[in-house]
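Next up, some structures in structure tokens.
Nothing in this text is a laboratory measurement; each read-out follows from the coordinates by a stated rule. What you see is a predicted model, and the numbers here were worked out from it, not measured in a lab.
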Structure I
Amino acid sequence: MRTPATKTAGATAYITPEGHRRLSEELAHLWKVKRPRVTQAVAEAAAMGDRSENAEYIYGKKQLRQIDARIRFLSKRLSELKIVDRTPGDTSKIYFGAWVILEDADGKQSEFRIVGPDEIDPEKMFISINSPMAAALLRRTEGDEVTVTKPIGTATFTVIAVRY
């Protein structure tokens, strides 16, 4: 189970429709599937008698606390998020939700999508709108050069394509 994410001070409360759907599905799964299953396992373990040395009971209670913490977090966070489901007026510029293809100085191309902080996924190349990379890209267009401060120095990229 994922640990509850914490809201960063000043974090943007934007989310794509897909991201909102994923978080809503996770919340529903926790409520309707996972929590009832763990609650049943805890009840069965409790019926075995002495709870002080009952590993199944102790572990089950720990799982319930983790599930409940995630449910509380998701419920609160979903109520705070603003779904951004429209394409910007000027689709030639980079804004929230854009897919951006960049080329570095070596000619290597990478594609990123700018999403809300609740949707970050390195495998899908989803980067937070709050990240230094996204901050450098916002309002840029194809052909623009962008310099990004990285943990070790800076890197310069050229915007190759923008799509929504």
Structure II
Amino acid sequence: MYTLARAIFPADLKDVLDLYHEYIDSTSVDLSFQGNDEEFGQLTEKYSADESKIFLLRIGGHPVGCAAFRKLDDATCEMKRVYIRPSARGRQLGAKLVERILHEAISSGYKKICLDVLPEFKTALRLYKSYGFVQHPPVTSNPVPGTEFLGLDLETFLGV
């Protein structure tokens, strides 16, 4: 059985940072262009308001996954850092995270959600497309060749 809840700061900060660092270490590319040190230093401030949220997925009380969304403008947010530890993959937990993010983004008043997907994350790309994400102009800078930029109109998203 799993639990999926919004991260509470500062109590969940270590778990979030551990998962974020695992995510970064799991990629074959250098993600330093994202300014991770600065972002990680401001997690509590950036993700404590209702416009940007981080969620932790736990099994047996242990964190095994995370996902977040952050405000880009009043109508648009970006899904970020969807990650499931390798030991917990293959159980449709990534789908649970994506569904929660989509519903929370709608509840927060967003009309559109965007994201980028590194080329090595083919399973994640299939997952996002299964929810109706389509090609979209980039909303952030990502210089990694082959990165796909996707968006979803939340006003037409019916949920799952």
Structure III
Amino acid sequence: MLGLADRGLTRLVSWVAQGLLWSAVAAGFYQVLARFVLESPSAWSEAWTRASIIWAVMLGVALAFRQGAMLGVDLLHNLLAPRRARVLEHVVLLIVVGFLGFLVWIGADMTWRVRFQTTPSLGVSISWIYLSIPVGATLALFAALAYWAEGPRRLHIETV
């Protein structure tokens, strides 16, 4: 049951992040078209592009953490025996979880502080943009813990 919920949430977050990226591309394209072809710059498209990219990045962090793409100490990890390498993974996870917990806390505080400010071009509270910080960090925190709970496995990332 938890696996189904995990896959469903991961899929939902992925679709939302992809949709936000596509909307940022469309709004950016419209901004260029409006400014240089129509010679009538759009007021909302730049703010929407920025906001949607911020949200997409924060959601993307959670997706990356769910796949195990956390801060890694590959050189040290590869030099250690398997048992000590697992201890290193636990230490890295504790640091990541601590940082994400701090990000949730400070992001929620920032979101609360700016709740009465509005974005002039979009006409909405800027707190909707700031909300991406605690939401993304919370999702990333749960994603990192879910990845860790699955047990040891190496994420193979090509390095150049």
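Numerical summary
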read-out	value
Answer label among I, II, III for the case where Rg/Rh (Cα atoms, Kirkwood Rh), for residues 54-149 alone, calculated from the coordinates, equals 1.18	I
Entry that produces -24500 once helix-only ellipticity at 222 nm (-39500 (n - 2.57) for each DSSP H run of 4 or more, over all residues; to 500) is calculated, selected from I, II, III	III
Answer label among I, II, III for the case where semi-axes √(5λ) of the Cα gyration tensor in Å, calculated from the coordinates, equals 21, 18, 17	II
When Cα Rg over 2.2 N^0.38 Å, for residues 46-101 alone is computed for each of I, II, III, the largest belongs to	I
